[in-house]
Structure I
Amino acid sequence: MATTLSDATWRPPEEVTREQCLADSEAVLAMADIPLKEHEDLFRIQAVGLDWDIGAQIYEPEDPAKICVGADGKKVGIYLLSGGDGDFKTMAPVARLLAGKFGMKVATMTYPGRLYLDDPSRHWPGDTINPDGTIRTPIWLTGEHITPDQYEVITDTSIRERYGTRTVLHAKPGSVFWDRLAGWPAAFEEGGKQVMARNMPEDDYSIFVHGHSTGGPFVFMLSQRVPNVAGVMAIENSAFGFINEVKLAKIGSLGAIGDFEKIVTETKRTDPFYELYIRTWRDKARYVGPEKLGQDGPVALMRLPMVIEEVMERWEAAKMQPQFKCEYTVSTNIEPSLEAGARASAERMGLNEADTEALVQQFLGYGRELKGPDAKPVPPVMFCVAKDSRDHGVESYKTLVMPLYAEMNPAPKTSLVHFQAGIHSYWNALDELPVGIAPSVVKLWFEAVTGGYFLVEER
């Protein structure tokens with residue numbers, strides 16, 4: 001029997017203690033495993049006049065009768081999206097807990113271009129920047145490869161304080177690389193909608209979405225474009241792009257940890273649409289540093305050689321995933337770049353003025369909520385943050401993020417849960433927590449979905 005709005009009394013806690021995280025981890029990992037079937041869903045779509053191959057990994061109980069049913073009486077579907085560096089393998093630890101312990105059907109999607117289509121393992125070979133000078137580039141379509149003549153290699157030190165020295169590629173006008181970087185946001189939208197429609201049809205499933213880190217703005221965007229998305233489970237999950245844009249100006253380029261003083265040095269990103277950022281070990285360092293500060297305090301600097309070794313070990317393990325990024329245009333709402341990408345796509349397709357402006361508005365809509373009487377409201381949101389998270393401080397949620405959601409019309413239901421353990425990649429192993437705080441997180445999600453937190457009145 002479905003729970004109605006009037007008898008849905010479950011509310012999330014404001015805080016989950018470390019002791020509770022430990023207890024949840026032990027309890028969830030001890031639960032009987034539900035036999036699962038996993039398979040890749042690889043399909044081709046068309047967007048902005050181009051073909052794109054989209055990949056997702058599907059996790060579901062072997063026995064359909066074991067699929068979890070939520071408070072609304074529908075089967076529970078989960079859509080997971082990684083952050084700035086991964087593919088569907090990134091979210092596998094979380095997916096297996098959701099499906100294998102609680103019986104939810106899970107789809108983990110890869111951003112367009114991120115899946116290594118040249119090998120069934122999907123493991124990217126080598127490093128992002130190899131000793132022979134070759135550089136890893138996206139594969140948006142099976143058999144299509146970006147060649148060095150399609151880009152310029154740029155060494156960027158403009159935001160060195162946050163990133164160190166960055167390597168970025170600038171696509172050349174008229175190249176396939178240029179066309180792909182201009183049009184991929186539309187491919188992401190269409191791919192995300194189809195992943196959910198193919199695997200979690202509207203009549204049977206309510207879908208709950210989660211986008212880790214940079215994935216957050218993308219799942220918020222999809223939440224209004226997929227009819228049966230019923231909620232956003234937002235742990236370490238950034239908000240809409242326009243909110244991130246404001247947040248950058250408030251918390252600064254370095255973020256913050258605990259009570260340590262934050263340093264505000266960056267106010268706005270200006271990445272052009274034709275830029276691809278190539279990640280290196282530096283991107284592991286910029287998270288490991290703050291995490292060690294939060295866990296150990298300044299004494300961590302006295303163990304710097306060990307910290308450096310940990311950084312390099314993390315990078316070695318991460319190299320098989322894509323480790324390149326072009327999502328800032330959406331995730332931080334860089335409107336001039338979104339518009340320029342739309343106009344470049346329109347010019348390639350030979351669109352007339354009216355259709356060009358429609359495409360521009362489509363792209364500009366990716367960074368903020370849809371408004372108006374015909375727009376689907378933003379569904380309920382449960383924000384969660386980990387203790388040692390650099391970019392997701394509790395205060396920034398209380399004073400900036402949640403007030404901006406409250407200003408939306410209609411304003412979605414929101415809440416904030418502060419875990420007293422864990423790091424940004426909340427499934428990473430920590431002392432006494434073999435899968436980080438992920439077991440505690442998924443238990444909370446299960447309670448929210450079955451307890452009626454995400455139920456809303458019919459409009």
Structure II
Amino acid sequence: MTEISSMVISHKKAKIEEMESAWHGDLDGLLQHLYNHEYVYECVVLKTCNRVEIYVVSPKSSSILFSFAKEMGASTHIMDFYGHDESLEHLLRLAGGLESMIVGEDQILGQIKELYAYSKKSGTTGKILDTAFDKAIQVGKRIRNETRINKGSVSIGSAAVDLAEEILDGLTGKTVLVIGAGEIGVLVAKALAEKDIEAIYIANRTFKKAEEIAYELGGYAVRLNDVQTQLKNADVVISGTGAPHYILTREIVEKAIKDRDKTRKLLLIDIANPRDIEESVAELENVELCNIDNLRVISEKTLKMRKEEAKKAEAIIQEEIKLLNLQYKRQRADRIISDLYKQIYDVRIREREKAVNRLCAYHTIGKIETEVLDDLTHSIANKILAEPTKVLRQAAELGNDEFLDVVSRIFCLEKDRVKVEKMKPDCEKMKSDCGIKVEKIKPDCESGIDRISEKSN
């Protein structure tokens with residue numbers, strides 16, 4: 001069976017700048033680059049502020065992921081490479097919030113849904129990854145319904161507010177500017193709304209969106225071009241946009257603080273990836289800059305608080321992993337059974353037609369006679385296949401892959417389960433028997449021949 005493998009870069013091993021350097025291009029470009037590889041049958045890419053994760057289905061997944069890691073130019077010491085079982089467990093843990101910087105945070109589940117849906121819409125997923133991600137999303141929901149793991153500071157946004165509170169010894173009477181009205185920005189704004197702050201300002205590229213959030217939370221909307229002016233009065237700035245460039249450069253901040261009270265501290269918290277705030281800003285007087293790395297302290301505190309709930313989540317994951325593996329086993333049996341039924345039914349139809357033609361040579365065959373022959377051959381085929389179907393499903397549930405392989409070879413099944421769409425376009429139509437022999441192939445299609453031969457062995 002062709003299985004899942006994954007490559008993971010996360011906050012556990014990588015700093016924010018290392019994750020940034022490991023990401024090249026846009027999501028669609030990366031997906032298509034992976035999927036266009038002749039041995040990649042399915043793929044999904046997850047990209048958040050705390051991780052870059054790649055899932056592939058391939059008979060050569062390990063070598064493909066290692067090769068891709070080299071292309072990224074990132075150090076392998078920040079990467080984890082997982083096989084099938086490890087990938088499934090990691091994905092379920094990720095959806096459950098156990099792999100997040102803030103254990104139990106809710107945002108990651110929405111991100112998985114969104115990014116998986118994007119891959120599915122792009123046509124890069126199939127039965128294997130669909131099954132894994134559907135299960136992961138289901139498990140993520142179950143954990144949040146059956147445990148209290150998502151209670152308290154459960155997102156990077158709320159953790160950023162907690163960090164600001166800790167650094168400034170409270171937020172009472174403070175003025176806060178939030179840059180970005182996306183999902184993270186909304187989480188930050190909602191967390192701030194629960195605090196006794198003086199005022200909250202929302203800045204966003206789309207001003208209407210900023211207005212909507214500001215109205216909902218009793219704050220003020222700011223145009224992105226006016227951020228420099230707002231810096232003069234802000235005590236805290238929390239920035240989490242999806243912009244590919246700096247929102248606050250050193251020049252912008254330096255000009256803004258010239259008009260500020262020299263005794264007033266300006267706290268900047270950058271929770272974006274790529275970063276919104278130029279790092280050299282931290283060198284300015286009375287300016288303190290924090291980024292995602294600084295939230296690790298908050299994460300550690302949260303982890304202790306949720307230790308018992310995490311144990312409950314782990315138990316749910318182990319239970320669901322067993323069900324997921326059983327589902328995969330049944331799927332393989334179902335594929336073999338489907339192919340077997342198709343093969344037998346093709347024989348049934350051919351032989352029925354032969355019988356009808358022979359009878360027609362002697363006398364006229366009416367509708368009733370034809371229907372009787374059809375019902376007879378249909379019944380015979382079903383009775384022949386009934387017991388093998390039962391045995392194949394039992395073998396799958398017991399994990400008897402050897403038996404399933406033997407059945408596939410005996411009946412020449414699964415011979416067409418090759419990614420035909422990945423063959424070079426100038427390949428002529430191939431003739432195949434159950435050994436996948438290929439004839440009349442143009443010389444420049446040799447890579448396609450190799451791929452088919454290897455997969456059939």
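Some points to look at:
- Which of I, II leads on mean projected area of the Cα convex hull in nm², largest value: II
- Computed -17000 for helix-only ellipticity at 222 nm (-39500 (n - 2.57) for each DSSP H run of 4 or more, over all residues; to 500) - originating structure among I, II: II
- Looking at mean projected area of the Cα convex hull in nm², for residues 10-105 alone for structures I, II, the greatest value goes to I.
- Origin of the value 1.02, where Rg/Rh (Cα atoms, Kirkwood Rh), for residues 194-345 alone was derived from one of I, II: I
- Structures compared: I, II; top value of mean count of other Cβ atoms within 10 Å over residues 50-57, i.e. the largest, recorded for II.
- Structure (I, II) behind the derived value 22 of relative contact order in percent (Cα under 8 Å, 6 or more apart): I
Rule-based calculations on the coordinates, nothing more; no lab input. Model, not experiment: these values are computed from the prediction. Cβ atoms are built from the backbone, for glycine too; each structure is taken alone.
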